[in-house]
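What follows is calculated from the coordinates using simple rules that are stated; it is not laboratory data. It should be emphasised that the depicted structure is a prediction, and the values quoted were computed from it without experimental measurement. Cβ atoms are built from the backbone, for glycine too; each structure is taken alone.
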Structure I
Amino acid sequence: MADDQDLPSLVDSGWRTLGFGDDDDLEVGPLAFGCWRFVGSDVAAGQELVETALDLGMNLVDTADIYGRGRGGGFGESEELLGKVLAAAPDLRDRMVLATKGGIREGIPYDSSADYLERACDESLRRLGVDVIDLYQVHRPDLFAHPLDVAETLDGLIAAGKVRTVGVSNHTPAQVAALEEYLEAPLVSTQPELSAAHLAALRDGTLDQAMAQGFAVLAWSPLAGGRIATGDGMRRELLVLLDELAAREGVDRATIALAFVLAHPSGPVAILGTQTPQRLRDAQRALEVHLDRIDCYRIVEASEGVPHP
């Protein structure tokens, strides 16, 4: 539903590309299934979630070796559950772009040394029960690893056929640029936190670099860990505006918040952490929301609490 200005909607419901125009590029939907909370022993319930996501076009399935720790499980539990799902329903593997991450090490906390990062990838392959990972990302930067060593390790993983493409998560533009100086394979993705309540990536150069370099943007916590839906710890001005737009569009505020992430010209993929099939279905409504330039700037102003200059 357009406003009085009759401006076009900025929400991009199209598919995204992991790659640079080659025939073997990976295509992913604008919404993805995230496995941060994907833990437990109920394989049937896990399979239902994965199948629902894939049926809805959420073909990027994003996990990490650390997922499970602190979510009622332990290190590697998310990958293990996903591996059991794939073992029970092997056909699902061909329908997904499987992404995982490594480099967080309990008690260290970050380790991108050659020995550890390669071992972490091998362990992810084992837990997932797959021969190759479609997208392998360095989860957080190791401040004491030289980018040359990280680059050589990532290139080695590709050469060995263990991963198809590589990317980074939670890296600054400067850290990305340093890694690119030594990496032979192209980086295809960056995974920042991005939501209507967390706009740092808009201001710190992360999304600008992604557009300049052609990286896919994989936005984690697009609902601020669910706090946008619940309102916990959110600016009142932001909640009031999201509710106003939600009423106009006939949806809820979480749907507006997802649409806002999809409205950025870098074409982010919003990674959904819900573990409820119906909420995955409800999220699809974000693809139909109309948010124009006025709406998006109003959300930025309400989020930051500072008028635009």
Structure II
Amino acid sequence: MIKKKPYGNDLKAQLKASAKDKLYHFTLSDGTIRGALLHGTRMVNEMRANHELGILETLVLGHAYMAVALMCANLKGDERIGLKIDCSGPIKGLFVEANAFGEVRGYLKNIPIPIEKPLEDFNLSPFFGAGFLSVTKVYREAKQPFTGQVELKYGSIAKNLAYYYLTSEQTPSVFSLSIKFDPEGNVTGAGGLMLQVMPDADEATVSNLENMASHLPSIGTAFAEGEEPEKLILKNFKKLNPQFLGNHRIEFMCHCNHDRVEDMLKMLPLADLTDMAEKGPFPVEVKCHHCATPYQFNKEALSRIVGSGKS
């Protein structure tokens, strides 16, 4: 993977931004509520640069990146989780996945998303339409992946995920996903929150949680203004006695490379590879779907691939 524009004007700024992008694990009300808070400003900016996204596309895919990053909070080892949306609206769909190491990658099916008139607000309902949301979890000890699916009921990834967890996993959940843009359209803050109610939570605790969550400020704006993640939780959920359990990095990361893309080319029909090697145009460029990194192959390289397929 090649990051087209690492976030930050110089190495020092890039390292500082990298240190801020983290996923924080915490509990509320003596462990009866578990939560995860994401600072993802760098991740969203680097995702945007690689996929060459406008404001609308950044909003949609950025929300998906932050959502799946929050969902990977309890993964271990080589476990991973994927979020897929297929819909009838102009977005058409998306796929994003994250692993236990906090590495997130994924793509929109339709770039750019066609719009008939300038955006008046960030209501995404018209862009999703009807469709389905699927969550696939690959666990270390499971014999096969687990996939759950729900119908899209809202024009919001956050609300649709809350609906998924309630209906498919019987876990009442709250998601908040937020990206702050400045007047020039630059992303200055991005963050997300996931809260999940455990079976032993009482009604009073749940009622308090709902009230506090409804008054939560924009997380993206808070991070754009320099708010510290731990302080954000302590300030807004003080009555529920927050306890932080730890944190780990979150990063836009894909492990594609030139050799892997070459191996994919080798899987194409030999006739197609031969035609490509003879007619070009050269260099032939292949992009990774997940991170949009381009890989180029000249005539000599393609002829060598064709030769290996004939042997």
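Where does the value 3.1 come from, among I, II, when distance in nm of label points 7 Å out along Cα→Cβ at positions 58 and 234 is the thing being computed?
Going through each structure in turn, the value belongs to II.
Kindly point out which one of I, II the value 4.1 was derived from, the read-out being distance in nm of label points 7 Å out along Cα→Cβ at positions 154 and 290.
I
Going by mean count of other Cβ atoms within 10 Å over residues 10-17, which of structures I, II comes out largest?
I
Where does the value 1.09 come from, among I, II, when Cα Rg over 2.2 N^0.38 Å is the thing being computed?
II
Mean count of other Cβ atoms within 10 Å over residues 34-41 computed as 20.5: which structure among I, II?
Here the read-out was taken from I.
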